[in-house]
Structure P
Amino acid sequence: MPDEIIINNDRFTLYLSEEEIQNKVKDLAAQINRDYQNKVPIFIGILNGSFIFFADLIRQVTVDCEVDFLKLSSYGDAKISSGQVRLLKDLNCQVRGRDIIVVEDIIDSGLSIDFMKRLITKENPASFRVVTLLLKKTVARLDFPIDYVGFEIPPEFVIGYGLDYAQKVRNLRSIFRLAPRESGASSEKD
């Protein structure tokens with residue numbers, strides 16, 4: 001995997017390698033396996049971004065479990081959230097009285113996870129927990145803790161490992177961050 005890639009004329013540098021990510025996924029699964037012994041949680045993946053993390057995580061989970069998916073929209077094709085969360089695909093499972101683990105790729109502003117918590121907890125699950133690979137803690141506006149966090153990251157734009165740039169580059173095995181523009185650099189358009 002290269003240390004740098006160019007997408008839509010933006011330069012991205014390697015931030016988290018495939019090996020670092022896979023080691024963290026194993027650690028998160030081990031915590032969940034300990035916490036859910038003798039239980040059968042429902043893992044709810046948030047589409048589209050979490051699907052790679054979700055698949056890798058669930059393959060490391062050893063407790064009996066079920067899976068389902070929600071699809072939300074808050075970004076569109078932009079690098080910045082629109083600030084409005086819309087439900088595009090609802091759950092197919094019954095959550096009442098069940099242990100729920102929501103699986104997110106990244107928690108940024110916290111709007112989506114707050115929306116999901118309100119949506120799911122109104123159905124009276126036995127428990128509600130969240131696992132996220134990435135947390136932008138300094139910008140997340142949450143009034144509840146995130147139970148399982150892979151990496152706390154600064155408020156930077158990241159891509160790869162399920163995270164997209166205008167619906168592309170989700171298939172990168174590592175995570176890259178947008179490189180700062182070099183000061184003093186000029187383009188031919190100036």
Structure Q
Amino acid sequence: MNPKSEFEKAVYEGEFRTLIDQETLRRRVVEMGRQITKDYGGMQPIIIGVLNGAFLFMADLIRHIELDLEVDFIKISSYGDEKISSGKVMMLKDINAEIQGRHILVVEDIVDTGLSIQFLREKFSRLAPASLRFATLLYKKQNVRVEVQLDYVGFEIPDEFVIGYGLDYKQILRNLPAVFVMD
């Protein structure tokens with residue numbers, strides 16, 4: 001790829017290194033969509049994306065779920081503008097959908113400490129869904145502080161700070177087409 005801007009030069013000439021390329025991401029998202037289609041056969045799930053990071057992954061994922069489904073979003077934060085989780089989860093935007101008795105799939109960009117998943121599981125379980133499952137694009141299994149149950153995992157990754165494909169650093173770099181390690 002020939003860099004066209006200073007931004008692209010920084011990305012493709014060494015400040016970042018590719019962890020998961022576009023084609024590998026695409027193939028895994030297709031596989032996950034097929035598995036979710038199979039697992040939710042005959043159901044009409046509500047797919048709840050965790051903003052801001054999961055929006056790109058979720059958009060691609062639902063294109064490969066061959067079912068009628070609803071979409072909603074929740075926004076939580078445990079990082080702020082930092083590279084390391086604060087350990088405290090705050091809700092910034094709640095969902096609008098009524099989920100009692102419904103099949104819920106929560107879509108995350110990355111599971112690091114597990115605290116966000118724990119927070120979301122407790123919150124949504126209180127609302128009595130028919131089922132509650134979790135999907136994440138990236139999973140840093142070695143960092144988990146609390147036990148988490150993930151139903152769909154795109155990739156297990158090492159303990160490195162990653163950006164791109166929805167993941168940010170200080171709210172930028174989400175628009176990179178692949179997942180990069182920020183050195």
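1.4 is what came out when distance in nm of label points 7 Å out along Cα→Cβ at positions 17 and 169 was calculated for one structure; which of P, Q is it? Before the final figure, lay out the partial values.
On the way: P: 2.0; Q: 1.4.
Corresponding structure: Q.
Identify which of structures P, Q gives the largest calculated value of percent of Cα pairs over 24 Å apart. Write down the numbers at each step before the final one.
Working: P: 39; Q: 36.
Largest one: structure P.
Can you say which of P, Q returns 1.3 when distance in nm of label points 7 Å out along Cα→Cβ at positions 89 and 105 is computed? Can you show the working numbers first?
On the way: P: 1.3; Q: 2.0.
Computed on structure P.
Read-outs: derived from the displayed coordinates by stated rules, not from any lab. Being a predicted model, the structure only gives us computed values, none of them experimental. Cβ atoms are built from the backbone, for glycine too; each structure is taken alone.
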